[in-house]
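Heads up, there are several structures right after this.
Derivation of every value follows stated rules applied to the coordinates shown; laboratory data play no part. Everything quoted here is computed from the prediction, not taken from an experiment. Cβ atoms are built from the backbone, for glycine too; each structure is taken alone.
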Structure I
Amino acid sequence: MEQRLYPRLILDALSNVRYPASGKNIVEAGMVEDDIRIDGDKVSFSLIFDRPTDPFIKSIVKAAETAIATYISPEVQIKGNIAVKTRTAAPQPAERPLKGVKNIIGVSSGKGGVGKSTVASNLAVALAREGYKVGLLDADIFGPSMPKMFGLEDEELYMHRVDGRELIIPAERYGVKVLSIGFLVDRNAPVLWRGGMASNALKQLISDADWGELDYFLIDMPPGTSDIHLTLVQTLAITGVVIVSTPQQVALADARKGIAMFTGDKVNVPILGMVENMAWFTPEKHPDERYYIFGREGGVELARELGVKLLAQIPIVGSICDHGDDGTPIALGDTVASHAFIHLAHEVVDAVNERNDTLPPTHKVELK
């Protein structure tokens, strides 16, 4: 290498990297730790962020690596990985999370694999189609799927200032505002966080985001019962929960546990109703045919037994999976499955209004 490395040269290169939230370069913003080490053509240094869940960590680290190669030399090697540190001061929480949101609805399941996220994404799209302002939070920290289901896998998040606070701007597609931990982590790597870290990340997506005015804020909860559920009910005044299950007895047993958790003393959140997903298989070209693959009306019987409203029965149709994989939820279309989700949206609106008649007439939509 012809050019000799020294700390000022490294800082000059890094000054070309800007932090989106403030618009300042990372040197000016005090984000480069005073620990630059140089060994021949090898260099190491640390970057400092305010919180471990900062949405720009990944992009800033990549930009710093590019800046070293571009403004000094591609021969310069960074020893190991750029270290990421966080300041000791905790971010100030919002005084009233989601103060512009009228109704907060959790979508939950007792176990994984019952199509909970598919129901949540299509319910959000169906509500938006009916003219409501809708937000969707992917709270499934360890298995986020909304970026894939909404075709937002390559989405980059930005922040802007609102009333003196830097807030994350949710992604938006099909009339739905979407945030997911999947936007902030490597989609090809597992999220290996302890419960406390996961809860803090979730609180940030709720409190440090500009959700604006919403009629319905849906939360795709993790499957099962966990401290994430407690974090959500302690952070937000949840209007009610929609329980998703298949007709299969194994799934229904776990759904029963989920309902017991939400109606128990520690959580005490109303159950808006149940969705029996994968109720039957219907061939695309023969919509009148029904094949009961996972049992027949198990969800109907459980809802009747527990005194819970059955909101909808959603059939298995091959295109539901296809639309989820290509980022175009089937509720956008005009098929048997699309109509099932539109029906679900109507039932959820009715169930919410029975629980909480706070929506002003100007925000209500006449449902067909």
Structure II
Amino acid sequence: MRKPVRSLALLSVAALAAGIGLSGSANAAPAGDPEILAKNLAGPLSTAVAADGTAYVTANFGGTLYKVPPGGDAEVVYQIGEKGAEVGGVSVHGDRVVFTTTGKAKKVYEIVAGGAPHVIANVGKFEKNENPDAKVVYGFKGISDKCAAKLPKEIGPAQYPGIVDSHPYATEQTDDATYVADAAGNDILSLTDSGIEVVAVLPATKVKVTAAAAAPLGLPDCVIGLSYKFEAVPTDVEMGPDGWLYVSSLPGGPEDGSLGAQGRVYKVNPASGKVVLVAAGFISTVNVAVADNGDVYVSQLFTGQISRIPAGTSKVKKFATVNMPAGLEWTADGLYATIDALKGTKSPKGKLAFIPFS
């Protein structure tokens, strides 16, 4: 079976870097001018901030984790030795830093009180053994065999079950657990002393195929009117003040919005696994940050927008316009954000910025 078309978050970092050429407080204050804290980062897609103001940022495509002390320069904390492997998914809780690696193995590491990094979970092995979304069927709903035979080869299979694939893309920590958004596994995992458990498998994203969408993709007329179930692709997970996990979803398929703005933000009950839609209508949704009052900030990589969802609503409001925003972290004074995240291939131009609440 041909491998299905997958989303941005699931592409190899080498292909992604080479293939894309794109140039306040909790009271919802507007954004001020960004302050650049670190430059020349290769694909910075994740950031986290410690209580003392030290920022951590991943250069995913460079396989590097940096820390940026207040007022200081970026320092290498970890460099993966495997060529082409990715470092991402950084989070901080107290004196504990957690991050992910994706290469031949898909693992989660921790650094405690500045000690040596060590592995706390092999999520790739877990995915291989469990494949939590194996019973979910993706692709065209109700497609006939005759119609399926007309699909372009690059579209992939007409229907397929969740495949064995892992890309630990984001982490979040609490006193009791570390949560992992596995973008390729389409699930949220919890890591505790008892091992790895599935918190929730995110629902597939249903998109109705229109004539306007089918034509540029080279799809046959017989699929017009059918629904396509895209993989959810969770790209971030953050604990909210209400005790729910907030998750960004970047569904598989085109990232240019040609099939509509299909990005989602969900909230997940970590105890029951219940999944609730918070808001929809995003494009290239790669990170969220949650304020103390419950406001949710969302980065949209290809639209150059950081949006805000006021607490308790599904309304999406503009917060800031910056180039290629990716990683987000909320503080009482403003947002830490990675910008220009995919800018520069031979010479990376990614940045870590602080956007104050003006």
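If you rank structures I, II by Kirkwood radius over Cα pairs in Å, which sits at the top with the largest value?
If we compare Kirkwood radius over Cα pairs in Å over I, II, the biggest value is for I.
Which of I, II yields 0.65 for FRET efficiency 1/(1 + (r/R0)^6) of positions 120 and 160 (r between Cβ atoms, R0 = 35 Å, to 0.05), as computed?
It must be structure II, since only it matches.
If you work out FRET efficiency 1/(1 + (r/R0)^6) of positions 48 and 104 (r between Cβ atoms, R0 = 25 Å, to 0.05) for I, II, which one comes out largest?
II
Ranked by distance in nm of label points 7 Å out along Cα→Cβ at positions 56 and 208, which of I, II sits at the highest value?
Of structures I, II, the maximum of distance in nm of label points 7 Å out along Cα→Cβ at positions 56 and 208 occurs in II.
Of structures I, II, which gives -0.68, -0.78, -0.87 when log10 I(q)/I(0) by the Debye sum over Cα atoms at q = 0.13, 0.14, 0.15 Å⁻¹, for residues 128-311 alone is computed from the coordinates?
Traced to structure II.
Ranked on distance in nm of label points 7 Å out along Cα→Cβ at positions 184 and 200, which label among I, II comes first with the largest value?
Going through I, II one by one, distance in nm of label points 7 Å out along Cα→Cβ at positions 184 and 200 is largest in II.
For distance in nm of label points 7 Å out along Cα→Cβ at positions 136 and 296, which of I, II scores largest?
Result for distance in nm of label points 7 Å out along Cα→Cβ at positions 136 and 296 over I, II: largest is I.
Suppose you compute helix-only ellipticity at 222 nm (-39500 (n - 2.57) for each DSSP H run of 4 or more, over all residues; to 500) for every structure in I, II: which one lands on -9500?
I
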